[in-house]
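Following this line, the structures themselves.
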Structure P
Amino acid sequence: MKSKPIEHILPSQATDRIQDIDILRGLALFGVMLVNIFYFNIPDAYFSTYYDQFTDPVNAIIFHGLNWFFSGKFYPIFSFLFGLGFAIQFMRSQQKGINPYMFLGRRLTILLIFGMAHIVLVWEEDILFIYAVFGFILLALTGRSSKFIFGTAIFLYLVPIAFKVAGHFAHIGDAAQESSSSLDALVRFYTTASYGQILQRRIAFYIQKFSQLKILISQLDRLAFFLFGLYVGRKNYLATFAKDAGFWFKVMLTSFFIFGSGFLVDKIWLKDLETLKDPTFLLALDEIVGDISNLFQIFVYIIGFLLILTIPKWRRFFGPLAGIGRMALTVYLAHTSFFAFLFYSFGFRLYGSLAPNQLFLITIGFFSICVLLSLFWLNLFHYGPVEWVWRSFTYGEALPFRKQTK
């Protein structure tokens, strides 16, 4: 059978989407937003120093809750869903008689361009560029066996842990980003500099960041979650998830026990490592325990939320998040643009001035507006605006955008 040209293959309609993936993607995007706004307000080098000054119960609970339950948890879920969606798109392309390598290659190329523009114009902590790069690696590995993909995912997750442990024993310190400037100097810069000056600093920061081997290796856990998602998609676990809910509940409980044990060890037994005369071994152990615990915490989140969605009333409750999930690229770009306007000199100049409770409320408010707007938008249009551009370039023609009114 001859392959059909990409231009004549229409995207799946909304009714053909797996709604659970969209809902989970919407939830993950909220977690990403919440973490991002804290880093928009203060750079990584001064993160704890700044937020630890807010000692009242409400702010302390929000900040520690962010560190324990959000930081480092939702980008992996987003990455997992990228890999899962990639597997579904690959299989659908094959079923429709098109070359999935050509189709997904074009899709990733456009995402790469979006990422480059986002880095230059909006924020240096962009994920789209690295997602596109890792997407090409994913595409190259798609033909390998499921066992190979799962084993590679485990290996890639362990590599950054091994590198950090080796760094402790070699006494390699963290290269603090933006550490050459004091916090006051950074606040003055981001609240008074021109857009062009901020742009120049952003590009220089991104180049410096990804020229460091440690930073590059630390990104491999995202590729690992791409592969975990690809593995789950290949195995088609979501299609039988409700039927096998009892099995997945046991997997979740096991994951919760491992995560909980690691959390207690990390936060209680290994809490005050800096007070030891030579804490090298325990710091290395802390890295291992923390990252393994983090892995199983993410499994708890994914499986737990999918189990919740098997309950009809909760599925209806969380259903509006599917709109965010379907417009994830648009919402992702909208939230970074809004946060940049909120904090930098060309907007409200709030950089380095907000408390955790204020950041939390802003995120809740902005996300709620996004949920309402996504539902309104998708009643009128087939896709989000950026998704429409992405798909149209992928398929090589302007796809139908506005829904026909009856």
Structure Q
Amino acid sequence: MSGGAPTRVDVAIVGGGMVGASLAGALAGTGLNVALIEAVRADAQAHTSFDERTTALGNGSQRILATLGAWSALAPVAGPVREIHVSDAGRFGTARLRASDLDIAALGYVVSNRHIGAALWERLASQRGLELRVPGAVSEVQFGADHVSLHVAADGAAPERITARVVVAADGAASLVRSSSGIGAVVEDYEQVAVVVHVATDSAAQGVAYERFTRTGPLAVLPLHDGRFTVVWTLAPDRAREVLAMDESDFIDALQRSFGWRIGRMVRVGARASYPLRLSRSERLTGTRLALVGNAAQALHPVAGQGFNLGLRDAALLAELFAQAPDPGAPAVLEDYQRRRSADRRGMIGFTDGLVKLFASEHPAATSLRALGLVLFDLTPGAKRALARVSWGFGAHTPRLMRGLGVRA
């Protein structure tokens, strides 16, 4: 550790993925000095968060990114979702949600993580008051009553100590910062693996997204801007290993049999990736001089595509509270963050976890309830409007960025 004076900042953000980078961008122009510490070199090719996986952005998230100045770069590569088709494999009952029925342009947008990361980091490159430590690895975090001390090893530089009035854990579900604070996380393993792949068909995507619930788990097929689809195929671990090992022809045949022919004949697939599915919930969102955002706070099943949307709302509210406070790490500020995010967090975790478990059950009562629910939903305009509002979050507080306003009142 260098014997020199520490670098002093107001806010230290550990983790430069999509949520951490969004928070850093939201704090631009607030007068706060910010350090963003990210262990992986922050370009679109190297960062594991910025790979070819995609994110389904709700309209609320689109508004936040537009307010941050990132949407202009994303709009040309965003696939609008104009219709969602939901079905339960092997059973009657389907539901459709159309943007035109709700008088909106789209229900959401599908964008590659690579493009989101590039748009956010391009803006950070010119941000005043931002100290970048990339790549920079945090080896130790010490919490005090009025500051947090972080030991950081940056690439090619001597180890450094950074002190901040508050630290934000944006370093993922296995957060070092969260564990250093003594805050635990409850983890539930769904015993499922998501296989992710881009698919080209003999007819181009037309803005229709599909969520098909199968005996192995949800199978989501989402439209991309270039006419292809991205697929998130939920499987048991053993079956996931089998399909990942298949050649392209056998993989296409297996996927076509599982999904059906609603998007036409699948003719080509891209590189396949996979990741295990778990629900992770931190015991609380704040500690002494600490706030948690994104997957460090909660990591969701991708069934409804709401994980990043939820984390982005974490970042949007936290930026607003920090920008308006004389001391961003004061207990009252962090208590306000915990209180205002609780309803949205609780509602979204319950919504996604409930969907997974309802559609996983083969109990006759559950299967009948699913079929009836899909039919009733398809016949009820009010239910469709309520579902379309889910991506704006649960609870009464809408962050200023989501309303098209700056973080300062």
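For the structures shown (P, Q), mean projected area of the Cα convex hull in nm² is largest in P.
helix-only ellipticity at 222 nm (-39500 (n - 2.57) for each DSSP H run of 4 or more, over all residues; to 500) was computed and gave -23000; which structure, P, Q, did it come from? The value was obtained from structure P. With respect to relative contact order in percent (Cα under 8 Å, 6 or more apart), the largest value across structures P, Q is given by P. Computed over structures P, Q, Kirkwood radius over Cα pairs in Å, for residues 126-317 alone reaches its largest value in P.
Values quoted throughout were computed directly from the atomic coordinates according to the rules given, and no laboratory measurement underlies them. Just so we're clear, the structure is a prediction, and the values are computed from it rather than from any experiment.
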